[in-house]
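Take a look at the structures below.
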Structure 1
Amino acid sequence: MADLSQEAWSTQLSNDDNAVILDVRTDREVSKGIIPNAIQIDIYKGKEFIDSIKKLDKNKCYYVYCKAGGRSGQACQIMNQLGIEHTYNLVGGFEKWRGEITNI
C-alpha cells in the first residue's frame with residue numbers, strides 16, 4: 001500500500017493502463033458524487049466487503065478512496081492481506097478531491 005497525495009494519485013492513475021478506481025464509502029456518501037469510473041464497495045459491509053474484494057483481479061492496480069482517507073487506508077491493508085499487492089490510498093479522500101466528480 002502506498003499513501004499518495006491527490007496530485008501523485010491523479011498522475012499515477014492517468015499513466016496506469018492497469019488501474020481500477022475503488023470507492024469504499026457508503027451509499028449515502030456516494031449519492032453526493034463519485035470519481036468517474038470508480039466502482040463502489042462499501043467497507044462497512046463487513047463480510048460482503050471481504051467477499052467482493054476476493055472477487056477482484058489480483059493483477060490490477062487499485063486506487064482507493066473514502067471520505068477522508070482512513071477507511072481507504074484500512075481497505076488497502078485488507079486488500080494486501082488478501083493478495084492484492086498494488087493498492088494506492090488517496091490521502092485526504094473525497095473531501096480533498098479537486099478533480100472531476102460524477103453524480104449517480
Structure 2
Amino acid sequence: MFSHIVIFWTEPGQPPAADELIAGAERYLKPIPGIRHFHVGLMVPSHRDVVDRSYQVALNVAFDDKAAHDAYQAHPLHLEFVDRVLKRVCRQVRVYDFA
C-alpha cells in the first residue's frame with residue numbers, strides 16, 4: 001500500500017475556503033482511478049499538545065502501490081483540482097507520502 005497524506009492551510013481572508021477545498025477534492029480527486037481509500041475533512045480540535053491544530057483541511061488517499069499514486073498525480077482531474085481549487089484557496093500545503 002502507498003499512502004498520500006496532504007495537509008492544507010487555507011487563505012484566512014476566504015472564510016468558505018475549507019468547504020470549497022473539501023468540495024473540490026470530492027469533485028476532482030475522488031473519481032480518479034486507482035484510489036483504494038479516499039478521505040478528506042476538516043481538522044478536529046484536540047486538547048492534546050502533540051496534535052497540530054494549525055491547518056484547516058487534511059486529505060488521506062491510499063493506493064495499491066507507488067505506480068498508482070504516480071498515475072494519480074499526472075491525471076487530468078488532479079491537475080484541474082490544483083489549478084481550479086488548490087491555487088485559489090490555499091496558502092500552504094504539506095505532503096507526507098509513505099509505503
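FYI, it's all coordinate maths here, none of it is from the lab. No experiment lies behind these values; they were computed from the predicted model shown. Cβ atoms are built from the backbone, for glycine too; each structure is taken alone.
Once distance in nm of label points 7 Å out along Cα→Cβ at positions 47 and 79 is calculated for every structure in 1, 2, which label goes with the largest value?
The structure with the largest value is 2.
One of 1, 2 was used to compute relative contact order in percent (Cα under 8 Å, 6 or more apart), and the result was 50. Which label is that?
Derived from the structure labelled 2.
Consider the structures 1, 2: one of them gives -0.26, -1.00 for log10 I(q)/I(0) by the Debye sum over Cα atoms at q = 0.10, 0.20 Å⁻¹ as calculated from the coordinates. Say which. Display every interim value, and only then the final one.
On the way: 1: -0.22, -0.97; 2: -0.26, -1.00.
It was calculated from structure 2.
Tell me which of 1, 2 gives -9000 when you compute helix-only ellipticity at 222 nm (-39500 (n - 2.57) for each DSSP H run of 4 or more, over all residues; to 500).
This figure was derived from 1.
For distance in nm of label points 7 Å out along Cα→Cβ at positions 55 and 71, which of the structures 1, 2 scores highest? Walk me through the numbers before you get to the answer.
Numbers: 1: 1.9; 2: 2.6.
When distance in nm of label points 7 Å out along Cα→Cβ at positions 55 and 71 is calculated for 1, 2, structure 2 comes out on top.
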